[in-house]
Structure formats: structure tokens, C-alpha cells
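Each structure below is given as C-alpha cells.
Read-outs: derived from the displayed coordinates by stated rules, not from any lab. Small disclaimer: the values here were computed from a predicted structure and weren't measured. Cβ atoms are built from the backbone, for glycine too; each structure is taken alone.
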Structure I
Amino acid sequence: MAKRKVNLTLPEELWAELRARVPARKISQYVAEATAARLAEEERAQLRERLKEQYLAQAGQDLELTEEFFAAEQEASEHIKA
């Protein structure tokens, strides 16, 4: 995989915590993995939101169809009883 060198600006406290936890030669890898994880998390959240919208739309259509069939069943039932 191709790599690109970048400069980042981090809050001093975050940098200090990162340096305390991650060996100096592993910081780039750590930041890359953390970024990839965050991007994947955001993608999953967007997917969940799209699925929720689609499910709600489908539920509305299902309810309309159910109401139509219920009305038709009621009408048919009344004709059978008569």
C-alpha cells in the first residue's frame, strides 16, 4: 500500500498521552489504524441510518397494504354473511 507523509497538529495533552502509550517508531502505524477504525465506524453508522430509513419506509408501505387487505377482508366477510 502506498504511503503519504503528513503533518498533524494535535492538542498537547493528546500528544503526551500518545507518546506515553505508543513507542515512537509505532506512532504512524497507531494513528493509521485508529483513523481506519474511526472511518469504518462512521461508515457503519451511516449504513445503519440508511437501513433504518429504508426499514421505516418499508414498514409504512406494509402498514398501508395491511390496512387495504383488512378493509377488503371486512367487505368480503360482510358479503359472505349476507
Structure II
Amino acid sequence: MSVAIAKVFQSGNSQALRLPKSFRLKSKTVKLVKTNDGFSVHDDDTHTRRVKAFAALGGSCPEFPEIEPNRAENFRRDGE
């Protein structure tokens, strides 16, 4: 896990963070999730690209045994 210090500053009536170059994001928007000790930033566009790339792998390895989908009622997949 990477750790860095970000500068906090005022931009008009909003508070902003100056992210270090190594933490740059491709998305124009992100999801902020409040935690007990602060917040975390989630880049939904990157997550969506990973899910699509993983789904595209389906059937790409015929030697791998077929796995039955989980039919549990409380089982929820992203995007459903």
C-alpha cells in the first residue's frame, strides 16, 4: 500500500486536496466513502473497466473446468 502526504487548501467555498503525481486519477469524478477515521476514495470508472476486462476472460481457457454460478438469494454481484 502506498502512503503519501497531500496538501489541503481552500478553493473558493470548497476544500480541496492536492494529490501527489503518483496518485493521479483518470476519472473526472470519484466516490468518497466516510470511514471511522476519515474517508476513502473510490474510482468507479477504474473498477468498471476491471469488471469488464475480467468478464471478457470468460471461456478463454477451455481446459479450466466450468464453475456453476452461486444461486444464493443474498449473493449480489457488482452491476446487478
Structure III
Amino acid sequence: MGNKPIKTYNCGNIRAAIFLNEREVNGNIVGFKTISLSRSFKKKDEEIWRSEVINMRRNDLQKAILVLQKTQEELLLDSKEEEEE
């Protein structure tokens, strides 16, 4: 049986889950959290649900948010330029 998330957030087919993990460091058990970001989808003409997963550490989360915001900004700005033409 795998490690279950301590908290999940869903928006449509996108899911973020927070996991509590433990690791031994210098003879002590240390707890740390990781994030799993997934997108569920069905391929065309198939009934099987599939999932793509990205696992990140806490320090990766802000970097991912920044990259996604910049990508969204570029796509939205590009969309406005196309509408003006």
C-alpha cells in the first residue's frame, strides 16, 4: 500500500496532492513534504483514464508557479496580438 496524500486539491482534471514523507538523517527520522501534480485524461477513441504526474519538492513549487504564470502571460498577450490583426 502506497503513501496516501495528507491533502488534495482538484480543479477539473488537474490535481495537486501533498504527501508527508520520512527519511533517516544522521540516525534521526526527519519528516518532509512533497507535492504531486497530475493531469487526468482519456485518449481519443479510448475509455481508459490515464494520468500524467510530476513530483516536486517544496522548493520546486514556487519555481513551477512562476514558470506557469509567465507561460500564461505569454499565451494571453500573444492571443490579444492575434485578435488585433
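So the values come out like this:
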| quantity | calculated |
| --- | --- |
| When distance in nm of label points 7 Å out along Cα→Cβ at positions 12 and 28 is computed for each of I, II, III, the largest belongs to | III |
| Value -5000, calculated as helix-only ellipticity at 222 nm (-39500 (n - 2.57) for each DSSP H run of 4 or more, over all residues; to 500), assigned to which of I, II, III | II |
| Comparison of I, II, III by Cα Rg over 2.2 N^0.38 Å - largest value held by | I |
